[in-house]
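Read through the structures below before going on.
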Structure P
Amino acid sequence: MDKAFERVVQEAVTEVVASCPWMDEADVARVETVFTAHVGLVAGEVVDVGVMAAALSGLARRAEVVGDRRRAWAFEQWYQWACASLRGEEYRELELPAELAALA
């Protein structure tokens, strides 16, 4: 991955971590895994989407445990997309439920 893509990954990771004060070092590593894979996919690289899915699943579980239901839902949607991709299927993200849309 070239320097420009690395910068994009770091900016995305920084933004997500700033909005999730509950994240520990393991969570930050998961976020880095996810965004590195995502940017790699966009760049046309061969990416292990299974590793990305595992990181997303972990993030969804952690967000749920700490009570961040909106981010738990978002990570779960991204996880479902990764799983569908692994199966060669298209994924249609669900609309954010109204009770979660009201959460900041």
Structure Q
Amino acid sequence: MKEHSHFATNAEETLNSLVRRLSTAGDDFGFEASLDPGVLTIEFEEQDTSIVVTEHPATEQLWFTSSAKKCKLDWDIVENAFVLEPTGQTLQELLEETISRLVGDDVSL
């Protein structure tokens, strides 16, 4: 049970931090970010697409879904972030890459 609370804390802090950064960037790049309990959604004004990041407590992962990619990220103690194992990308890096591709401009969060 203790591990679950670490996951919940890490996931909540990560998603809250990202939604703040995304809200600022969204004004400049034409997308809107919202956070409902355990679900971060990014919707794009110019395209009929979205990115969704969902907490999955049973697997202690964050699941990332976009039109081009679906993946599962695990907490990495060294990075102090959720990381995509095969590439080593953090969730923030994955979001920056995906959003940049969708808006056609370099987006930093």
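Please treat every number below as a calculation from the coordinates, not as lab data. Quantities reported herein were computed from a predicted structural model and do not represent experimental measurements. Cβ atoms are built from the backbone, for glycine too; each structure is taken alone.
Looking at structures P, Q, which one was Rg and Dmax of the Cα atoms in Å calculated from, given that it came out as 13.4, 43?
Label of the source structure: Q.
Given structures P, Q, which gives the highest value for distance in nm of label points 7 Å out along Cα→Cβ at positions 19 and 51?
P
If helix-only ellipticity at 222 nm (-39500 (n - 2.57) for each DSSP H run of 4 or more, over all residues; to 500) is calculated from each of P, Q, which structure is the one that comes out at -23000?
P
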